[in-house]
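The numbers here are math on the coordinates, done by the rules we state, and not lab data. The structure displayed is predicted, hence computed values, not measured ones. Cβ atoms are built from the backbone, for glycine too; each structure is taken alone.
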Structure P
Amino acid sequence: MAQLKRLANKYEEDVVVQIPLSSDEVSDRAKRYTELDPSRFSKRYNDLLYRPVSFTWNGKRHQIQYNFCTNPYCKWHGMPQEKFTSVKSKPSRYRLSGRGKGERQSIICNDDPVGLIKGMTWGCITMPVSNWSIAEEIKRLVRIETIKDIEPEYQFHKDGCVNSETTPFGEQSLYYKQGKSKVGAQVWQCKTCKKKTSIMPTRKQSTTYNQKRNGILPSFTRDLLNRTPVTRTCEKLEIGVSTYYHKLEWVYRRCLEFLERHEKTAFSQKDFPVMWLNTDKMIYSLNNVRKKGQGGKEFDDVEDSQFPTHIVVTADVHSQYVFRTDVAYDWDIELDEIKMDTILLKEDHLNEFCRKNARFKDRSFFPQSPTPNDNQSEYEYKLALKEFDRREKYVDGLHLNSTYTTIAHLWLIKQLVNAKEWRFVTDKDNSLMTAFARVFEKEIRLADAHHFICLVDRSKSLKQCFQEYKEGRADLLRWGTAMMHDSRSIWSLGYLKLLDMFQHTSFHEEVVIGSQSYRKWAETPIEHPIPTKDKGYFNVDCKTDLSSLEPAEIANAVLNVSDYASNAFIQQIRRRLSILERPLVTARGDGKSYIYANFNPRYAQYALTILRTFYNFCETIKGLDGQKQTPAQRLGITNKEYKIEDILYLR
């Protein structure tokens, strides 16, 4: 029977990342650290840029290497680094450009000196990432959504009992059954020493174990999902703040248990011919507060009071099912861990893309005393150290570069969903575009994945958008009449208009070099024929090569391009979760106040997962067919509408 669960902790290796360095390389770094200046030292170990990183998850070994060209029209897209030894001067496929720190360096595609692969290189520029740090971010995202069985240590015997090595799970004949405890669990008594022991109940036997006032959970969850502030909920339910966050973690754990049974199992048994993903990011301001004992007038050296924090959301375009919501913040990382990694691996003299902790932006290494050949002064070192030490006085954890979170986020969705082809819809956000190009590079090269860009003019007012919506549909009907189409369906007319357009229009351009013609991204978006109430007219572009598709297939694909799925859920976040709502205008009217924003992103992640579970399995949405169904029903992974009580008590 299913045991009671707990959240996994950071010391449990569910994802085991293999260190991409040998012991000899670590020793060499320690030796060369004082001998070489930072520039020569970093250059010596730049080969880590293209080195794959391996990790094991669920007994399966995975390998990632995401430093390659991310332009789908380039012949080098997705190709690993290679040195052409058969050619004079032995050129490489890529070269590293830029000087100074790693964040200013980039990967540039060289021309093909051999010419065995069809296509053209376009001198593409790609920002490098740390493969090691991506693996660590995948590990973090897996950990925060992993639940474990609680395995208590029982003492079934008194001291000196001759059967002290036995348990009732193996030798029941040595024990009496002494009925059930008040929570429904079995009580055992040793026949020799007569000691009675109650075992922990199973999940079916008790949903209230270690829970006082369990009856308030449905009301607590509804308050959480209806933008009730923490203080108001505590007053209403007559609980303390610590109890509030304890209940929040309990509900979060229940949601993970529910998803393990109803999401992961369903996706493992279902195949999708085409999966449409819509990914977007929202930003909320994290209240950056001091730890207890670190306040007062004597602490005049302060950080910013608000930190912009990214949340990555991915949903299905058609069913609006939300696959993942991840906060780009690691609340478990300790500065001492970064300090130890810096001392051991000498990461302060490495380029950013070679660091284990590159995902932590400007805190990817701990400042070290200048070496004899260092170009950093003692004053600069002390200034950097002071800034780093100051961080320890504030809320635990560090912000992440959202590109790393997005790559890990999409990689996990790719493992969850079995799809033959992929369609990806985003705005023109570089971190989203590069993440898709890296994670789905194989599918893009095989023309099984395509990336559409939805471009919306945010400067238009809602009134203008609605006016365009009315006029645009009227224009489409007039066009259909002029072209003598019988259909009066806006959707059908939009398809026919796009079909006519793609007979002589494409998202790429033909570039003639010598006697050969090559395709290149034209960056000339087209106007979507069907305006919407909230966006009016909007443009659509495609970053991948659609030349393998027929005009009818392209028209049908463009017609489906929409960012409504992610936008709708982000609106739910703003309207339902008080800690993530939009800022209020201050009393003076001269600024913004984030009075309801929480100071621990851990709880933001908990609340987002709870909302995602409720939204996917409990919230019905009226579709184009007029039926009200939950996103999970529309996606086909369940056939019923659940209630909050079904999630809390795992009915």
Structure Q
Amino acid sequence: MLKRFLLLSICSVILLVPGGCGISDGITGEKAVTANPLLWENYHSYNSTNSLTLELFNLSAQHPDIMKVVSIGKSWEGRDIWAVKISKDVDTENPDKPEILFDSNHHAREWLTIELGMFIIHKFVDEYPTNSTISALVNTTQIWVIPTMNPDGRVYDGNPSDGIDPTSNNMWRKNKRDNNGNGQFDENYDGVDINRNYPYAWGSGSSSNPGADDYRGPYPASEPEVQAYMNFVKQHHFIVGVSYHTYGQYILYPWGYTSANTPDEQYFNATAYKLKSLFRNTAGSTRSWIIGQPPDVLYSVGGSTLDYLYGVHRTLSFSPELYPSFYDPISDGFHPPANKIYPACYDQIEAVVYLVDSVKNPYYILNNTDDVGVMKIEPFTNTSTYEPGQYNLTAYVENYGSQNQTNIGVKLTLAKNVSGSEVTVYTDTRTITDTLAQNQTYKLTWNYTFTELGNFTISVETLKADNYSANNKKKMEVTIKSSDTTPPAIVHTPVNTAEPDASVYINATIIDDSTGVKNATVLYSYDNITFTPVQMTRNGSMYSAVVPAPSSGFMYYYLVACDNVGNTGKLPANAPANVFVITVVSTGEIHPSLLNGLICCLVVLMFQWFRGPCYRRLQRIKVQ
């Protein structure tokens, strides 16, 4: 043990000198606290022996200014999925600080990935006070780490040793979904491969058989773990995302479901080779790392984080398959001996630091002189819904090239999804006349008021031709949905009669206290079957419309008012089943209904006359 300790301690300080233009090629050796291998002699369990949960919260309590632990959701069996944020002023979500995400343990038996997640956390937290490179990164970026995405599966795979003895495991890969709903766990039938359950390219490179190791689930994003991950990602703007797996020693990048190249193939390939150059081999693998897209170097993968992050959010994503290689003399590559934890994690850390540094300018690696792109769009983060109203849409345009750039045209397009097609509702082009130096970001803001509900696509693109165009356009989707469900209130005194062929004035007071009245309409008819709409004009809360009366008979009408989020009110409430009725009659002629009334009145008067003076006179004559 002492020899191993000394050997690994020496290895831990063999570090590269920072270099390059704006991007550090390595990490500094300033009092590297995480060089202590004694911290990594045992695997972490989820919540008891060598508890991952307890260690995270203790570490956060020791460094509350730069680290916090949050639950992004619950697993199938109700365990918290912990995420760690590391950043200066950790409680502030700063849109000017780029974000990076590291996640681990989508597959239960891949224990080493959890250890690397914990190793990354310790690296940035422990060395923050003493390592100037680390402190600079923590001060200027937002680092997120999810040590285990599959706590249920990890706990089950570790039984009965509480998950700390790699020689005692169930070789379990999936989560703990009860596929047949019988309330009992069946290894031969239950569980979903959550890294085949994401909605991008779901269904390819996976199995529809619930008993298979790569069962993709009953439908896309069916699993609570996947839903938690997606909701979490939607709330952020991750520039780079890394999802760790084991084993085989591959550096994988999109696409996972097809051999077709992405627009960012140059970036992915160059960065993968950069990472490979930064990997160490103190773990003692006999083989080098393999680089490429999964279908080309391993097998097709559909419904993975790799394609979800890039395909939906344009996050530059990687999936390293960690130590060992398939050819190393390890009896169980998913559960390497505990003495491999520290060296295998240490071998990765220099590349991790590079990736964190790179989020400030990920395309610098391409060494383009002329490259400008859109980094992100604020304030929307793809969360489920936003209320209607006025928003400032801010685009972050960055100079990724090595030379100064100016006169950059930037176009914003806002489109609404109507029956599966994008209908443009707003577009505007601005020009950045300032000179942007390398890595400099310029913020452009448009003000737009969402008055309609629905799904919208926000697209921002730079119009300047450059040497690399894959990053010139950024798109995101947002849903506008109101919590207001109350229609406008309509107060109206019905019109009862009208002159033939005259203009009939319909007035109403219409009020909506929440989002305001969008429009009001009178619908009128001469046959109570076919109704013609007439838009009402507004004067404050008073709305008016003029409709033509027919030559004779009756006319029918009702009122409709709509607010700015689509709530509709009617008067009468059940119109057109029930409507207001206007009798058309001229004041210069006797209408039959009026004549009938007059006759009735005359009969009554005559009866009263006979019972009155006429009756008394007859009585006097009779007496005489």
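Details
- For mean count of other Cβ atoms within 10 Å over residues 115-122, the highest value in the series P, Q is held by structure Q.
- At a computed 5.2 (mean projected area of the Cα convex hull in nm², for residues 483-538 alone), which of P, Q: Q
- Parent structure of the calculated result 1.14, given that Rg/Rh (Cα atoms, Kirkwood Rh), for residues 155-322 alone is the read-out and P, Q the choices: P
- Top of P, Q by relative contact order in percent (Cα under 8 Å, 6 or more apart), largest first: P
- Source structure (of P, Q) for helix-only ellipticity at 222 nm (-39500 (n - 2.57) for each DSSP H run of 4 or more, over all residues; to 500), computed value -9500: P
- Ranking P, Q by mean projected area of the Cα convex hull in nm², the structure that comes out highest: Q
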